[in-house]
Structure I
Amino acid sequence: MRGSIAIQVLPDTNRDDVFNKVDKVIEYIASTGLDYEVSAFETSVDGEFDELMEIIKKAHELMLEEDMNGVNCYIKTSFRKDGDGWSIEDKTKKYRK
């Protein structure tokens, strides 16, 4: 089943280090080879259900490997019953410059 997720990772760390921690998750997402798009508040990813759930799991693991007390992840999912989920491109193409 194909779909999309949007994930926002908020590590429990000092303000100056937040971007460095979030970059680790984005680097992992890039390494999966899936289509993704980084925006100001979250990263959207297209893929198969199991691939996307693995990204969610790995995002938490990456943050908890760091010297932090915890992490908050805000996650949105989008899947369609027929298995033909709308891609990031489908959702955003009319707004691109």
Structure II
Amino acid sequence: MPSYAILAEFEARPGKEEDLARFLAGAKAVVDDEPGTLTWYAVRVSQSSFRIFDTFDTEEARQAHLDGKVPEAIQAHAEELLAAPPVITPVTLLAAKLPA
């Protein structure tokens, strides 16, 4: 079971909700090239609130993701798409149900 994860929270600028949704969905292609990222989910919580949740086997893999292309792209588009800076929280997984 992976032990390391990230919970990232995003609030879209008014009128930019669909742009942010497309941006986050498109980020999957970048994450696909990260061997240390085990799972990655982009979800919509409400019309303007979004989350990313991803998991890693090691702290080094989590840090590589945090130093990678997705956070860089988010930072580059933050002023255009986000109402506030994203909240990025490293978390420790306590339990998980995984496919056999």
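Where a number appears in this text, it was derived from the coordinates with a stated rule and is not lab data. Only a predicted model underlies this, so the values are computations on that prediction, with no experimental measurement involved. Cβ atoms are built from the backbone, for glycine too; each structure is taken alone.
41, 24, 21 is what came out when Cα extents along the principal axes in Å was calculated for one structure; which of I, II is it? Numbers along the way, then the final one.
On the way: I: 42, 32, 21; II: 41, 24, 21.
Structure II accounts for this read-out.
For distance in nm of label points 7 Å out along Cα→Cβ at positions 27 and 51, which structure out of I, II has the highest calculated value?
Values: I: 2.2; II: 1.4.
Between I, II, the highest calculated value is found for I.
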